[in-house]
Structure I
Amino acid sequence: MEYKKNPSMNQEKNQRNFWDFLAFGISAFLSPYVTAGIFILIITFTYAKNLKEFLPWISIGFLFAIIIPGTYILWLIEKRDIRDFHLSDHNQRKIPFMIAGISAVIGAIALYLIQAAKPVIVMGAAYAANSVGISILTVFWKVSVHTALYSSVVTVIVILFGISFAPLYLILIPLSWARVYRQRHTLSQVIGGAMIAFVVTALVFWLFKYI
């Protein structure tokens, strides 16, 4: 006798596949590496007066915020010391995050030494402060870097370009859902990451007298 699949089971499977794909797509599109790259490009392009300023600023930003920590993680993956690029395992996060924090601090210092525009320097300082803070916090708690970085980026945009950009915070809702749905974080971890990054970023800009 021919076996017939239950239509309701097929429909449920299709719905599950859709939500899986959507959650993966949101996580990938708002990956810390993608978000950081786009943000660095926007800020350096906005405040650079010419190509002579833009090229070293964006080179430093990409090198110390993305290339160095990203290359180190790829090396660990190649060695099979870690499982995935986003470091889903809490126990595998400590050293890579420490490297990312150190790299971010060096990048911020480099921007200061070459006398980049003040908003670019403060952006680097905020990125470094968040990187170091999260690397320390990771010893005790697995906060979401996805929501932390996105929250920090939007906070910088609101401070520099105006409160009209505040609705960008709403994207934290689907991003948080995606991270929880994919079982990469708990609700407290995604909210904690966003709130901590917001406070740290605002504090850095306050210290530089932007607030």
Structure II
Amino acid sequence: MKNLLTLILLALVLNGFSQMVDEETKRKFTFGLDVFTDMWQDIPSSLDPKTLNPGVNLFGSYNYMFGNSNVSFSPGIGLSVHNLYSESLLVTGADTTFFHMIGPDTSFKKTKLTTTYLDIPIEIRYKSKGEFRIAVGFKFGFLMKAQNKYKGDDFINGTTDQVIIKQAKMNFIEKNRYGFTGRIGYKWLNLWGYYQLSSLFTEGNGAQMYPISLGITLIPF
């Protein structure tokens, strides 16, 4: 309920901000926020991801219009945060990374892997006079940060003391990612998807798994 109220409030703020922008600016620039969940593909048997893995993507782009048409070529820049919640711990060895299933005797509240990317999206967009939108594109991402976090029993010392463990240096995560994007909707509310072609981990050093992201886009203009 808290997340839903936050989204509703954000939508109202974005819609109000849109009323302050002139039509020529709206034609040339697009800003938006994707709110999504990741569905992980080709996961190893030792990984049991949660059903919902929420993430966000903030983006802006410039629209090069094709003459007087409603079609544009739109390159831009974005910042994406992906979260992988699971029942497993990510373990990094000398030359490999793997997931270790947490035993039934260990009680924990959270274990997640968070990755943050700087993205370069490119889209072909159509926006009608009635503000129906559809777009297809491709984006490249550059890893800015990766962090693994665990909150629960102190499994290292074999006690039930509550600990928080953060691993900020993650080896063998791909520095670059890329995939196809798509968006369709009306005015400021759109459906959005991202099909990643690249793997989370470098080849030979971890599972060749990748996310399919589905969610909504809030576009003030």
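Computed from the coordinates by the stated procedures, all read-outs in this text should not be read as laboratory data. Please read these numbers as outputs of a predicted model, since none were measured by experiment. Cβ atoms are built from the backbone, for glycine too; each structure is taken alone.
From which structure (I, II) was mean count of other Cβ atoms within 10 Å over residues 111-118 calculated, if the value obtained is 15.8? Don't skip to the end; give the middle numbers.
On the way: I: 15.8; II: 19.0.
It was calculated from structure I.
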Comparison of I, II by distance in nm of label points 7 Å out along Cα→Cβ at positions 31 and 63 - largest value held by
I
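Where does the value 41 come from, among I, II, when percent of Cα pairs over 27 Å apart is the thing being computed?
Attributed to the structure labelled II.
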One of I, II was used to calculate helix-only ellipticity at 222 nm (-39500 (n - 2.57) for each DSSP H run of 4 or more, over all residues; to 500), giving -24000; which?
I
